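Some structures are shown below for you to check.
Every number in this text was worked out from the coordinates using simple rules, so none of it is lab data. Computed from a predicted structure; not experimentally measured. Cβ atoms are built from the backbone, for glycine too; each structure is taken alone.
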Structure I
Amino acid sequence: MHLVDAPNAGPDFDGPVHQGDWQSAWSGRTEDLHVLCSAPLLRGLDPADVAALLPGFRVAAAGRDFELCTQGESGGPQVFVVLAGRFAVTRRHQRGWAVTAVLGPGDSVGELGVFDPDPQTSTVRALTPARVAVVYGQDLFAWGTTCPPAAARLLQVLARRLRRTDAAVTELAAVDVQGRVAGALLDLADRLGEPHGSTVQVAHGLTQVQLAQLVGASRERVNKALSDFTSHGWLRQHHRSVVLTDLPQLRHWAQERANP
């Protein structure tokens, strides 16, 4: 199973790159370029530095359940930036699989392989039809060696991911299930939510089991927390999505649970 190159999405720029000319280094969809250059990996860098990397990317379509990378797999590392859709980062364990993160537009995965050639530590699977920008790890590494700000940005992305992991481990140990459910929904809303007036729709794409895995609790306890939030009027539940109807109250409640 392979990624399918998306129509009119591949970069074909071969000429010299000049300050401010980074858009000319891209021949694909304008909306894809906007998401890619707004991603933490590239956001705020000098346009000439961005233009130097863009020809290394190709844009591809991924169907639902497609695996960008598979746990235990070896081979040349690739880095993926999500342009559209949702992906679940999962890890296999003795009793099956566990979802550890949800990725949406602007999120990236695979950077660790640029520095560490060991086999993949996770499987990244599409929750919805999606589009990704793909660059080979060797091209990203070469870009970093010739562009110190780019190398610093790559390390910053990895450092922030480590901070998020540390925070998740602490939350698992110190916050009860209802607090963790609220925290997970707020995180998804901040990163992937679509505001609609005073509400925020979070189309996370997760099943009930996967949401429970993300929280680190049983499906029954997570469903109980969601039912409680619904009865309070803080959210509405839909198929693989929620609508947060009282975001300030949910955020205040979650902060109280995290800091009793």
Structure II
Amino acid sequence: MNFYRFFRSLLPSELSIPANLGQWILTSLGYYRFRTRIASKGAPNVDVNLYRPLYVPWEGEPEFRRLYAAIAPHTMVSADRCWILLHLMRHALALSGDFAEFGVFRGGTALLTAQVLGEAGDRRLLHLFDSFAGMPKTSANESFSQGDFAETSEAAVRQLVAPTGANVEFHVGYIPDTFQGLKIDQFAFAYVDVDLYQSVLDCVEFAYPRLVPGGILLFDDYGFPSCARAREAVDLAFAQRREKPIYLPTGQAMVIKLP
């Protein structure tokens, strides 16, 4: 067995290894605060604590911290990625079409989406796709195994999103089986967090034709080393399409449907 695969198998599948330990240390020492004051040449800056060294509003913007505090116990998605998710969804509220999340796990980002829709009084459907029984059989050269991320349940996620008042529809089962026979005409926004090569391809083939012009596909795990095959799938899916994935420094990638 590959040593790294063996070592990772000893750790919980939902464990996230810190990505910015050095930045955290420098922030604690006050380095970025000092650097920002020097760079601004003494000009007033009320957000001086949110430059590390660039502006990181997800670390302290009050409304976002309120939203993230509610979802953090239920998600592995970091604050910076949730900031991107939040603002892309708010942008997509101006478009017609449903919202969808492919890969729900414990429901943290589903809760964020439901909060966005609920607080806007928007009654469009939010479609949630997940087996709630862990990953399906994985293909070669993937870092995950069948059954990973099974520590969840449909009932728990239903209970989590219910207080938002959003119009949520659950599609329980494995992708692409859950796509069969669905009557969904349009998506304004679709969030793909399924980690696996074939599952990503299946999600694109289902969601892309239904995406309205200007609609957004957001791939959560495009740039992460544990999901290199998910990146391969996104690149392959759009190799012959006009749209091209836009890679973000958060590790995510987005596609905006052209007219």
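Descriptive notes on the structure:
- Sorting I, II by FRET efficiency 1/(1 + (r/R0)^6) of positions 60 and 204 (r between Cβ atoms, R0 = 35 Å, to 0.05) from high to low puts I first, with the largest value.
- Structure (I, II) behind the derived value -1.07, -1.09, -1.18 of log10 I(q)/I(0) by the Debye sum over Cα atoms at q = 0.28, 0.29, 0.33 Å⁻¹, for residues 84-131 alone: I
- Computed over structures I, II, mean count of other Cβ atoms within 10 Å over residues 44-51 reaches its largest value in I.
- Look at distance in nm of label points 7 Å out along Cα→Cβ at positions 52 and 228 for each of I, II: the largest one is in I.
- For -10000 (helix-only ellipticity at 222 nm (-39500 (n - 2.57) for each DSSP H run of 4 or more, over all residues; to 500), calculated) the corresponding structure among I, II: II
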